[in-house]
1. Assuming 53, 45, 38 is Cα extents along the principal axes in Å as calculated from a single structure, say which of P, Q it is.
2. Comparing relative contact order in percent (Cα under 8 Å, 6 or more apart) across P, Q, which structure shows the greatest value?
3. Starting from the value 3.4: which structure in P, Q was distance in nm of label points 7 Å out along Cα→Cβ at positions 35 and 59 calculated from?
4. Comparing P, Q, where is distance in nm of label points 7 Å out along Cα→Cβ at positions 51 and 259 highest?
5. One of P, Q was used to compute helix-only ellipticity at 222 nm (-39500 (n - 2.57) for each DSSP H run of 4 or more, over all residues; to 500), and the result was -11000. Which label is that?
6. Taking distance in nm of label points 7 Å out along Cα→Cβ at positions 43 and 171 as the quantity of interest, name the structure among P, Q where it is greatest.
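Each value in this text was obtained by applying a stated rule to the coordinates, not by laboratory testing. Small disclaimer: the values here were computed from a predicted structure and weren't measured. Cβ atoms are built from the backbone, for glycine too; each structure is taken alone.
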Structure P
C-alpha cells in the first residue's frame, strides 16, 4: 500500500494522486485481480436489484438482519457492508456492543449499523439513528419496520458542534452526502442538491432530553467527525467506545493537514486512552 504520509501529501494534489493510484494499480497484479472480482460482484448486485430483488439478509456473529435497499448502489453496499466493514463487524458485535447499551448511530444512511445494533442491545437498550438525508431517513424507518424493532429512534438531524439550520449537500448517485459543499468524491453525473437540515450537538441533545447518555457512538459523516467530537465534551466522560470512520479527503479539503492524527488527538483529549484501527480508516477508541 502507498504509505500514509505520502498519501496525505499526494491527496493535496488530486490529479497527481489519481495518476499515481492508476499506475500503482496497473503494476500490482493482485490489485487488478481484486478489482476484477469486485467489479464482477458489483454487476451481480446491480443485476439482482434491477430484476426486482430489494431485500438482503445479513448475519453478523449471531445477529441476523434484513435490509430493504433503495438503489442498486445501496444494495451493493449493504451486501459488502459498505466499505467491506463486515471484516470487523463481527468483532464489534461479539466484543464491544453489549445488551442494554444506548447507541448513537451518527450518519446512519439506510440503517446498515442501526438494525444489527438494535438487535444486539435488545429491548433494554436503545439506538438513536441520525440521518439528515430524506431518502436514507425513510429507508431507516422501513428497515426498522421490516425487522420488527421497537428500540430504534430515527432522528432527521445532522449532528455537529452547534445548534441551528444549515445547508446539507446531497450527491444522490454517490452517497457522499455531507455538510460540506466541496468534495473529492463528487456525483459522477454532476448532481449536487442542497437542502436545509436541523443540526445539533450530542451534549445539547442530552441536555434537552432528545437523547439519553450513550455508551457507544458510531460516526460516519463524510468529514464532519471533528465537529461531532467537539460537541460531546460532557457526554464523552461516560461513553465507553466511539467508532469513527475517518474521511481523510474531506478533512484535507477543510484544511486539516494530518486527519488521522487530528482525530486521534481529539479522542485522546476527550479521555479515550485506547485507540485501535480496525482497518485503514475505521478507528475504535475506548476508555
Structure Q
C-alpha cells in the first residue's frame, strides 16, 4: 500500500464518477418518451441503486432506482422498465464488440471465448426481437387494448399485458430521436470505467498497457455480469486475478491489486450512494415498504 502512486488515485475516482454520470445521461435520453428528468436526478437514482446493490444481493438496487425515477417523474413503475431493458441491451452489444476486438489482438482463454460466443448469440436474438418490436407495422396498441385483453385467466392476462406494455415502451424508445445518441453515450460509460480501472492498476505498480488493461477489465465485467453476492465480493477478486494471470502477473501481486482496486473504486460509491439516498428524504425501510406496495396497473 505504501508504494502506491496516490497521485493517480483521485484521477481514477474522477473517471469512475464520470462513468456513472454518463450512465445518468444515457438513462435520461432513454426516459425521454415518458417525460423530462434531469441528469442529476437519474445519476442520483443510479447511485442510490448501486449503494443498495452493495449491501443486498441479486441487484435489488435496480428496482430501487426504477422506483425513485418513476416517483420523481410521476409515471407508473412499469413505464420505466423498458429503459432498463434497453440499457442492458446496449451494454451487451458494447461488451460483445469489445471482447471480439480484444480476441483479435490477444489469445484469450477458451472459456472466455465460449462465453463471448454465447453472449453474441443472445445479442443477435435480442437485436432481431427489438428491431421487430420497433419497426413492426400494424394497428397501434392502445391502453384500452391492454386493459381489456381477450384472455380471462388472470396470471396469463397479467403476463400478456406486461409484455404488451414493455413492447410499447421499447417501441417508443426505438422511435425516439434520442435512441441512437443514447447508444453512443453508452460507450462513454465503458471507456471511463476502463480508464479508472487501468489508472488504479498503474498506481499499484502493474505496468500493463492500456490494451492489456482492457482485456483484464473485460474479463472482470463478463465474470461479474450475473447477479451474485453484494458488491460482487469474491467474484470481483477472482476474475481480476484470472485476467492478470493472462499477462503473467504474479498471483500474490494480482491478489493484492484485486483487493486495493475494489476498495478504491467502491468506497466513493458508498459515500455518494449514501448521500444520494439521503437526498431523497426517504429511508431504506420506507423505500422497501413502498416498493412492496407498487401496483402495476395495466
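1. P
2. Q
3. That value comes from structure P.
4. By distance in nm of label points 7 Å out along Cα→Cβ at positions 51 and 259, the leading structure of P, Q is P.
5. Of the options listed, only P reproduces it.
6. Top value of distance in nm of label points 7 Å out along Cα→Cβ at positions 43 and 171 goes to structure Q.
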